[in-house]
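Asker: Below: a set of structures, written as structure tokens.
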Structure P
Amino acid sequence: MDLKQNLKKRKEIINCALNEYLKFNSKSPRIIQRAMRYSVFSGGKRLRPILVLCSAEICRKAEYKKALGPACALEMIHTYSLIHDDLPAMDNDDYRRNKLTCHKKFGEAMAILAGDALLTYAFQIVADDPWVKKELIGELAKAAGKEKMLGGQVEDIQNSKCRIKKLKFKKERIKIAGKINYIHTCKTGALIKTGLKIGAMAVKAPVRKIEALEKYGENIGLAFQIMDDVLDVIGNKEKLGKRGSDSDNNKLTYPLIYGVEKSNKKAKKLIEKAKENLTVFGEKADILHKIADYIINREY
């Protein structure tokens, strides 16, 4: 099975589970359920939950479905972050994946509540899962919190007015490089890295394998965001599903500091390192090798 078919098959498994978790019921107002479903089923790649399942599968193939609940929870946390990211007070985006953003479809108040609902429901899912231990819940909370994803979002906002033309001194470049690495590693990389970790944790993988997957996740997480930065400059806006750009919002990005060519080289080096981290798994990690290549070769 080639990568495209493999990802499609896993995406179908995840979508089926998400649909079950988010099926309409009479326990809450229908409008909030509609807003949650609208954002979750707006055409995402499902990369993060796919990585959760892949991680579980290469550690203990027969038990990988034990990671399905945590995988769906992670996708809900990711979706909540996107809903809030798009709000006028943050990135102020009208479209995502060529569809109206949640606040444009349902209004700002309902979008905020839909994001809040997805975040809290994610933790309900893992708390109710009989396979999940409290350590896994802690990993999810940490990844989504002020030291990781939220912290990265804060720094992203704080530095959104940053305009860099020529950095005269090496110290300035080092300082800015450290800042952008923090933003990308936390805002984007944290959920990717944690997804790989919780997948392995869900099937009780040995520590050495969990650590190897974490290192892999750290490298592909940063590479993924660098490529997002690059695609924002050179990518097809229609395929990206966006109308604006990071430069419009004065965002701090890799191409802004290093240019597109150097950014591409940095991403490729990170992917090489990521693959090296998978040595302990041998041929079982073939799917993760292919996903790493996909990250730097994708068009959106």
Structure Q
Amino acid sequence: MANIKTLAKKQEQQVRLSSGHSLCAGCAEPMVVRTVLNSIDDPVVVANATGCLEVATSRYPGTAWNVPWIHSAFENAAATIAGVEAAYKGLLRAGKLERKVRFVAFAGDGGTYDIGLQALSGALERGHDFLYVCINNEAYMNTGVQRSSATPRCASATTSPVGDAIPGKPQDRKDLTEIVVAHHIPYVAQASVSNLIDLSNKVERAMAYDGPKFLNVLTTCPLGWRTRKDTSIPMAKLAVETRYWPLYEVVEGVYKINYKPKKHVPVEEWLKQQGRFRHLFKSPEGKSSLEEFQASVDENWERLLKKEQCLSGADAAQ
């Protein structure tokens, strides 16, 4: 199991994502990527969908990547890494390659929840052996903070602005983690940049399985969330403490919640620190929206608890 010292030592020994990129101050993406890559001991090939991570780490004529890295289009990182993995298996069968190589795809929520969903679903269904990491900052941040289907209800984005017509995004966010679970793959998990040890342990557990693995990682974006640049980790942690973003995993169909907050923290404690939700605290209508938001968080948490109790109990009974 990972700890801070081992992660730091690995980062010193193998710098798979170097400094020198141009990601924004306070961006949580580099921490997620470094933690994921340094939690894998074998050689790694990375496919990276168009997005903040790709643009800011590959500015011509340089690159921040110290592993074989492929820039995919916005919508096809899963198809790209599946093709590389299939070619690798072909080389193994032909006796032209012997060493173990791992395959990882990184994409944002726009390239995963939305325009990359078809490619992801196909790769999962076909059973390719790879790890897919959704760096989820809850909007299309790279192209101007447009809403995605990962954007929470009521959030103000450039394509769901607060005004007379709508109070921010009208729809609930898509539950992509559960959609991936429905593909019956061996390992699915939610993680957060606020707990890198949990993230590292989940990568290690995921890589113990053959076939597709999926991680949905909450990744703070100060620009899109309209938060201070020095609060990225506390903001992500608060999302977990309020139960808005539960840390859990589904291993071969069995649910396990990895962290259960000891006390109830109202979700408005998380919302009120973000400029994208500021309007909810300025009108009588906002109070009603806050109550609905809290009710949704509570319902989702209770549903998750029931899944853990039901499926874990059934597994124990067998």
Structure R
Amino acid sequence: MLLNCYYFGPQYHTLLPKHLDWDLQNMAKMGTDIVSFCMEEPYASDSQLMIHYHTKVRHIIDRIHKHGMEAHAVPSRWGRLVAGWIDGTSLWTLKNANTLVNRGDPEVSTDLVCDPCNGRVIEHFRVNLKELVITLGFDGIVWDEPRPPAADVATLLDDLSGYVKSLRSEVTISLFAEAGTLAFAHDLAKTKHIDYLGADGHLRSEDHHMARMKNTIFTTHDYFTPVLKKAGKKTFFLIEGQRHRDENLDNYLENVGRAFSLPMDQLMYYYCAHEMNMENGEVMTEATWKEVCRIAYLKK
């Protein structure tokens, strides 16, 4: 089982190099194989801001490699067709608003996404993916929660993954669906170029209610695994730790061992994710890291 740490966007912050190295050393010590972080949609690759941004990204990739792990990019909110870390709309999408289509409730503007069949959208993705794997040197791409979960979006991301493979065949492509989109598993099972497929899911009991809830990791694992395995696919699940508050800590601790013990080919965990006070957040994070260490030890 590959262990993939979702590190969000370290390049966005004034993170001291020694703190970055401490985190990466900690991830490596736990047995992590991959560090993934979000990459915003570039809007002016020759601007001074983007040059500075890319310099920081290359530094992070170099440090990840130095600690013996792979660096995977998570395209964040590109064309509003995938999720990621930062909510919002890129400057490219705003400047190309005529590529937007409404794929949900016609009364809700947030359901606007770039048309996955539009040639300009496809070319925009291709240009930026080439930047990630050739110029910056990422070892992999992670598609985070395709939206809307539809056959043409699965086809787009699969075709783009094939394009990435044509640039560098060794690049690893992974995709996890949003936990509420179980039927999407059947569209994903038809893809050809994505190496690992699956979904996320909240780490909680089925009968435990939270302020914001997704299907549990146990539900998504039970649904996606047989569909994907029947199609000969390797499985990939994100242990969802977002939206956990202080009142959810005990339930998280009750289920964390069971969640990390689910059989899969690649497991993604958040380095730190919660909405708790500092003390409880530390307990949750330490429990998560302990399970990462346990799984890494068992796979030796």
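Taken together, the values in this text are just the output of simple stated rules run on the coordinates, not laboratory data. Everything quoted here is computed from the prediction, not taken from an experiment. Cβ atoms are built from the backbone, for glycine too; each structure is taken alone.
Asker: For structures P, Q, R, calculate distance in nm of label points 7 Å out along Cα→Cβ at positions 38 and 142 and state which one comes out highest.
Answerer: Top value of distance in nm of label points 7 Å out along Cα→Cβ at positions 38 and 142 goes to structure P.
Asker: Also, quick follow-up: Ranked on distance in nm of label points 7 Å out along Cα→Cβ at positions 134 and 278, which label among P, Q, R comes first with the largest value?
Answerer: R
Asker: Comparing Rg/Rh (Cα atoms, Kirkwood Rh), for residues 238-285 alone across P, Q, R, which structure shows the greatest value?
Answerer: Going through P, Q, R one by one, Rg/Rh (Cα atoms, Kirkwood Rh), for residues 238-285 alone is largest in P.
Asker: Match the computed value 15.1, 49 of Rg and Dmax of the Cα atoms in Å, for residues 62-125 alone to one of the structures P, Q, R, and report its label.
Answerer: R
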